[in-house]
Structure 1
Amino acid sequence: MRAGRGRSPQQDMSAAEVVAILDRLEGAGLTVWVDGGWAIDVVAGCETRVHDDLDLVARLEEVPALERELAGLGYERAGGAPPCSFESVDEAGRQVDVHPIADDGAYAMREGGVWHYPLDGLRGRGTIGGRAVRCLTVEAQLYCRTGYDPVDPDRHARDVALLQSLRA
């Protein structure tokens, strides 16, 4: 099983699948925040584009339980490893990217070093498919989209423009 863009098989992540994953994780008492492309849709209140994965920020100490819950939905780790980010993929090719953070927001990067999610950025709220969810705030999402060369510069520019339009 492969992770990442170009994985085979690959199936886009639907809103219904996102809700099923969040229901399972939160039903098990886990705390996660939607990140990435779906986080934009959460704060926008509608699906703005097709997504090939679901990005989640999770508490580092909850990662073992999170992986057990994802396994219960048919997901298995296909790339990376805690304490750094990792990807879990199901048989259809849907992917969940998990970014574990310590209590202070510290995120261990695969390339080495530590990056900090702003803790006040974990206060975002919005909806997916009519379901209320936690996500990164608009400001935190903008902050997370700086300081690196994006894989898809055009999509990145559209995402940043949409987030800037949503600033309160």
Structure 2
Amino acid sequence: MATRDDYVVDMLVDLGFVSTEDVERFRSEAESAGVGVVDLLLANRVVQPYQVAQAKAAYFGVEAVSLRDIQIPDDVIATIPRHIARKYRVVPISKVGNTLTVAVADPSDLATLDTLTHMLGGDVVFKVAPEEDIEYALNRYYGGSRNTELDQMIQEITEGGG
């Protein structure tokens, strides 16, 4: 039975981050537990979050990036409003001319990528970062998520829903 994360598992094996024997051992455990193989590999520290990001990036032909290792300028952060960055789980990382480079955790979410490309205008280049890095950067550059009710109201007003 093919699962949603099979392409990531295949890339993790191809890149040498995990053995096929480990995958098969964890696949049966994942099926009986009702969780994804990648989630189980991460939980058991067989692979690291950045390795998963590298596998996703390799599959989609884009680069992986560690958001903890870079300093993002304020003018770049300002290119994506807080409510959009949080809603779509994206972090702008650089802007050169009309090209904005954005980090995402899930490059397979084509609806989000298309929506962002349309909303941001210009050329958008996507890179892949671990979900933990996205959360870290969102909190670092956009502040914690303490005011979720206010964020929701702003989002509804901005999107014309309120």
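Which one of 1, 2 has helix-only ellipticity at 222 nm (-39500 (n - 2.57) for each DSSP H run of 4 or more, over all residues; to 500), as calculated from the coordinates, equal to -9500? Label of the originating structure: 1. Comparing distance in nm of label points 7 Å out along Cα→Cβ at positions 16 and 32 across structures 1, 2, the highest value is found for 2. Ranked by distance in nm of label points 7 Å out along Cα→Cβ at positions 112 and 136, structures 1, 2 are topped by 1, which has the highest value. When relative contact order in percent (Cα under 8 Å, 6 or more apart) is calculated, the result is 24; to which of the structures 1, 2 does this value belong? Among 1, 2, the structure yielding 24 for relative contact order in percent (Cα under 8 Å, 6 or more apart) is 1. Which structure, out of 1, 2, was Cα extents along the principal axes in Å calculated from, if the result is 38, 31, 31? Label of the originating structure: 1. The value 20.0 for mean count of other Cβ atoms within 10 Å over residues 96-103 was derived from one model only; which of 1, 2 is it? Only structure 1 yields this read-out. Structures 1, 2 were shown, and Cα extents along the principal axes in Å, for residues 8-79 alone at 32, 29, 19 was computed from 1.
All of the numbers you see were taken from the coordinates with simple rules; none came from a lab. On a predicted model such as this, the values are computed, not experimentally measured, just so you know. Cβ atoms are built from the backbone, for glycine too; each structure is taken alone.
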